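Structures given as structure tokens follow.
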Structure I
Amino acid sequence: MNVRYEIFESLGFPISVKLVDNSQKDTILLLHGFNDTKESFIFLEEFLNQRFNIVSFDYRGHGDSGWKKDGLYHYNENIIDLHGVVNVYLPETFFILGHSLGAALGARYTGIFPEKIEALICLEGFSGIKPMNVERENIIKWLGRTSSHRNSKFKTMSSLEEASNVLSMVHPRLNPEKVDKLVRTLVKQVEDGKYIWKSDPRTKLGFPMPFSPGLSRELWRNILCPVMICFGEETHLKAANLQEVLSHFKNLKYIEIENAGHNIHHDNPEKLIACLDEFLTYNQLV
């Protein structure tokens, strides 16, 4: 296994990319969730390394990628950065595994370029359609927050133990050993010896405009490859219209993972790995 890190200039913006060469014939692109990093699939690494070469990267404002000076982040920028990484680092065809925001990105990108993707695996990442008046109110709230939160300060923590204590409240299903392992992928040490989260706190301002629901559905219908969509049985983010969402995917395997919330790959990686192995084997993909 050969692991290397590079900084990719996406339209002049620094994006941190991780490349893992396992001498495999297939390559998988990992797309992390909101406020996670490219290392967030840590509990799936052993399984994936046995089957794929791996490419992953940090979104703007996340992980080891740059933070925007104005603190304003847009979903479409992620699409631009994703496409740039694909053009530079991915072979002609490849697999995608995404979680939450990464799953939403991966599903739309697969619909834009269906000929490039061998299989799409989404760990959640689909929310319901909001009424237009609600979207309007969200935009108004976002406009009101941009000036007051533009100079949001990051939270400092005195030790990794303090960071682990915070993370354990976000991931109550994880034992202390897993929390300690995960927290090291999410924080960095600063000059005074304290720690901060790697994600720019201003990413929490949200995206200024919603992605068109109609366009999303057209892109999902355009997907040609086998698709596996997983939700945690105990997730708090399952859309009320999930069946309508799923109806737009062809060649779909839908699975709910027991003993798991939104972060399936952290809460129950063993069950998820078994489902991944079955999906890949059934479709003769590896």
Structure II
Amino acid sequence: MDIIIAGIIYPGLLTALALGVIYWRLVGGADEHGGASGLGAALRSREGLAALAGMLAAAAGLAALPWPAHPAGATRSWLWAWAGIELAFLIPLAPALAAGVPQVVRAAARRAQIGAFGRALLWMAMATSLAIHTEWQIAALPAHILALGTTLIAFPIAVGWGPFDDEVSITGAGVQAGLPPSLRWLDGLAHAVATASLLAAALIATLPSASGPAWLGLAQVAVGFIAVGVLLRQLRGRIPRLTLPAILRFGWIYVAPLAVAATAALIIAGRPM
């Protein structure tokens, strides 16, 4: 019963959908594709089924995270969480990659490449914090701080926000070019759910959510979630879109060294004094 509750209610499917809608509204994107009219027909299409599968994968990833007050106990199934969240980003892209329309395929390939690159850096930073998830002594603080800084910088790349978003100068709609409003809305919801799930995973990994009572851990995640969403909303449209080579340079020059530094700090913290 506890596993069923975890998978369906908290921190599974309903939590993933709620976080996705909250994040979508925080960043100001919930109404950009209109309403959800015609959703039944959209769900029967291959794009709709892919979006639904992505949201289910995100829910599975969330349920595998060590949330405070987890119904099935504090799990440490980070490999399953990683797999679920990665699939949540990649599965909805499958129809666009197979669309046969050069502009759409190019936009989907760009999103997949940038997202995979950013998430690789992000998971590298998160892994540093995970190794000392319940340890917040003075010696471990540099590793935690560096991991948190890396996570905040890598997150926009990982989810394709702002300057790392789809290139729409050619098609006008990126991977959603040619889709009816209902499918655009559903695709946007699926991306928001995947993004919110990754943000929740990053906050659980890099904040002291496992230290102290469960309510305090949940409060930390909630405050961090809202703060990141509001910050991204404030910066929306203020930074020009970057090309793929520029994004790769940005990641290698600014984000990767921070991730390496966090790993080095972890190694130093783990050495006997």
field: Which of I, II yields 6.3 [mean projected area of the Cα convex hull in nm², for residues 115-186 alone, calculated]
entry: II
Top of I, II by distance in nm of label points 7 Å out along Cα→Cβ at positions 155 and 243, largest first: I
task: Output the label of whichever structure in I, II has the greatest value of volume of the Cα convex hull per residue in Å³.
output: I
query: Which of I, II yields 2.9 for distance in nm of label points 7 Å out along Cα→Cβ at positions 11 and 235, as computed?
result: I
- request: Out of I, II, choose the structure whose coordinates give relative contact order in percent (Cα under 8 Å, 6 or more apart) equal to 19 when calculated.
  value: I
- line: Computing helix-only ellipticity at 222 nm (-39500 (n - 2.57) for each DSSP H run of 4 or more, over all residues; to 500) for each of I, II, the value -10500 comes from structure I
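Each value in this text was obtained by applying a stated rule to the coordinates, not by laboratory testing. Predicted, not measured: the structure shown is a model, and the values here were computed from it. Cβ atoms are built from the backbone, for glycine too; each structure is taken alone.
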